[in-house]
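See the structures that follow.
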Structure P
Amino acid sequence: MDEERWRRSAAQSIGLSPDDLEEAWFSDARLLHVPAYSLFVEPLASATRAAIRLVRDAYGMLAVDLSSSTGLRSYGPPRMAYVLARLKPEVLFATEAEAATLAVPLESLAQVPVLKLGPAGCRVFGRDIAAPDVASIDPTGAGDAFAAAFCSAWLRGATPVEAAEKAVQAASQSVTLVGARPS
């Protein structure tokens, strides 16, 4: 994600505070997926940490997407690594650029580290899952489609590799359409 898109995305939700959350929203949550940039700026970071606590209190899991190497550089890679070590996400998604920026082995920060390789697919536990050849029209939202499909499949009992296979298929299909919210 380039710096301008990252700033726009973060600005859209930056005003969310812990007081805006209702505990009931999280009582049945089995997994909360958060972009790393939701932990960068207050009051959104406090709201995100509160949501994580509520999900953890209900024995739910956490998935974090590093989201942006630009955002990670601004926040500070060692600081982010420390935050992740404390949060102990079950799943951690990163692109190669994000993983390189973080400069800490993803395996040391999450039970299931998932390295997104763009059009090449992804890597889970050292196993490469190739993406099918598709006519890419617009990559907007492919990472979100990937994470959503992975988390959904994993919650339904898929192994991490099986979930990654579903995720690669969903992301590959998403790039064949225009926009992050195809109709």
Structure Q
Amino acid sequence: MTPRRRAGAKPRALLLTPGAGADATHHTLVAVEQAVAPLPAARIDFPYRRAGKKAPDRAPKAVACIREEASALCDRIDAPPESLVLGGRSYGGRMCSLAVTEGLPAAGLVLLSYPLHPPGKPEKFRTEHFGDLSVPCLFVSGDRDPFGSPDEFAAAVKLIKGPVAQVWVTGGHDPRNQDAAVATAVKDWIGSL
């Protein structure tokens, strides 16, 4: 059973994870962190990045990392786990969504440039766990992202049981000059929870 957000619980912090080809200093993550201030935010790296490797961790190792970092953030700000918003870009956001479906409590998910499928392989959807998501979800993507088109997302998000918000910005998988729009979308959405 997927944990639900406690009724009336307001988000107390944001945990942000990078895409497979980036680290915690990715410009979009930095912009989001700055936009949501004074809400505490933590940008983290996955174990493979910390070890200087290029190939991303498999899901079990990435999910374990998210669990550890979420727990550490909760301890640091003295907040319950269900008050955290989890998310990130691409691979990082996907790993956060998997963590939630595996039982990690969350106030919501921020999924930036979610990799709905590999580029050029729309038959390989990465949505098998969407039916187990019942927390509020925000998807922010480029309208020309090869990892998922607006039409593909419109169909895929119907699988999610929780409330879904979508914001489209101009661009591809790493939309150029859209950090302010992405960050504002995240700030406004978190403020609405």
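Calculating relative contact order in percent (Cα under 8 Å, 6 or more apart) for structures P, Q picks out Q as the one with the greatest value.
Between P, Q, which one scores greatest on Rg/Rh (Cα atoms, Kirkwood Rh), for residues 23-62 alone?
Working: P: 0.97; Q: 1.07.
Of structures P, Q, the maximum of Rg/Rh (Cα atoms, Kirkwood Rh), for residues 23-62 alone occurs in Q.
Suppose P(r) over Cα pairs in 10 Å bins from 0, in percent works out to 10, 36, 39, 14, 0; of P, Q, which structure was it derived from?
Structure of origin is P.
Between structures P, Q, the greatest calculated value of mean count of other Cβ atoms within 10 Å over residues 135-142 is seen in Q. Of structures P, Q, which gives -13000 when helix-only ellipticity at 222 nm (-39500 (n - 2.57) for each DSSP H run of 4 or more, over all residues; to 500) is computed from the coordinates? Label of the originating structure: P. Kindly point out which one of P, Q the value 0.45 was derived from, the read-out being FRET efficiency 1/(1 + (r/R0)^6) of positions 71 and 143 (r between Cβ atoms, R0 = 35 Å, to 0.05). Value 0.45 for FRET efficiency 1/(1 + (r/R0)^6) of positions 71 and 143 (r between Cβ atoms, R0 = 35 Å, to 0.05) corresponds to Q out of P, Q.
Every number here is computed from the coordinates shown, using simple stated rules; none is lab data. None of the values given here were measured: they were computed from a predicted structure. Cβ atoms are built from the backbone, for glycine too; each structure is taken alone.
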